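I've put the structures underneath this note.
Any read-out appearing in this document is the output of simple, stated calculations on the displayed coordinates, not a laboratory observation. Keep in mind the model is a prediction, meaning the values are calculated, not measured. Cβ atoms are built from the backbone, for glycine too; each structure is taken alone.
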Structure 1
Amino acid sequence: MPEFNDWGVSYSAISFVERALRGHAKVASFERTKDIEFDIGLTNGKSIKMVLVNEYTLGLAAIHRAQSEFPGVEYIVTCANWNGYTREAKDYGRENGLGIFVVGEFFGALHWTEPKKYCQKDKDGNPIYYYKAA
């Protein structure tokens, strides 16, 4: 049994992500470890390591904490679409090969060849980011 997380991620959020992964066209398999860490096998044969957090505004301090607690993490996903991230956090992710997303963005990113570079667009083709001030 995975150990309990101290990131405030509820069981319902974890269950939602598990159901979404099971039904995602680009996900071949996944394993949940440390309660909020997901090792995800993609249908293209690649695998990724994602950590689910519950941060209303995901900032650099939380990113560094996640990297420390989950070595090798490639994606840090905050568990609700009403959450967001700071501009600094998103920029840090881009500069360091780390995907920083809200949960809906993450599932969209899995459809891309380079998921870490995914950016949702509006109807006019403008990028949509979930920026929040810290």
Structure 2
Amino acid sequence: MITPSSPLLSQRALQRARQAMGCLPFTWRFYQVLEEEALSSTGLVSRPDWGELFCCHPLAASRIEDHFIWLIQLGVLRREVDGQGLTERVRLTPMGRDCLTAWPEAIPRASLPQRLHHWLRRHRPRL
């Protein structure tokens, strides 16, 4: 029986998160910044350097927020909390830091079969 603290479950979660990070358009630098500071999707889009440093291609704030929600579900990101509750800003989780240790400087882009598998896992999880 697999318990929540089982190493097998942790390894599967890490593998799933790493695959997602390779399929999403965010760069290694983006996750490094999230380790140091919290960002929101609108704050990210308003940065003058976001397109060249943090993302492989331009995205709207709503699409970035969709990716944030997916990364939160996978355990890579978490919402930041202030005195009034959850905010729209996200930060890197310890699991997200563990994922980054696998790559010293850049996240390798996923192959086409990996991207398809990721898309099915994300959009059609019950198939």
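With mean count of other Cβ atoms within 10 Å over residues 82-89 computed per structure, which member of 1, 2 shows the largest figure?
That would be structure 1.
As an exercise: helix-only ellipticity at 222 nm (-39500 (n - 2.57) for each DSSP H run of 4 or more, over all residues; to 500), calculated from one structure in 1, 2, equals -8500. Which structure is it?
1
One of 1, 2 was used to calculate distance in nm of label points 7 Å out along Cα→Cβ at positions 10 and 26, giving 2.8; which?
This figure was derived from 1.
When distance in nm of label points 7 Å out along Cα→Cβ at positions 18 and 42 is calculated for each of the structures 1, 2, which structure yields the highest value?
Going through 1, 2 one by one, distance in nm of label points 7 Å out along Cα→Cβ at positions 18 and 42 peaks for structure 2.
Can you rank 1, 2 by relative contact order in percent (Cα under 8 Å, 6 or more apart) and just name the one with the largest value?
Of structures 1, 2, the maximum of relative contact order in percent (Cα under 8 Å, 6 or more apart) occurs in 2.
Comparing structures 1, 2 by distance in nm of label points 7 Å out along Cα→Cβ at positions 90 and 106, which one has the largest value?
Comparing 1, 2 by distance in nm of label points 7 Å out along Cα→Cβ at positions 90 and 106, the maximum is at 2.
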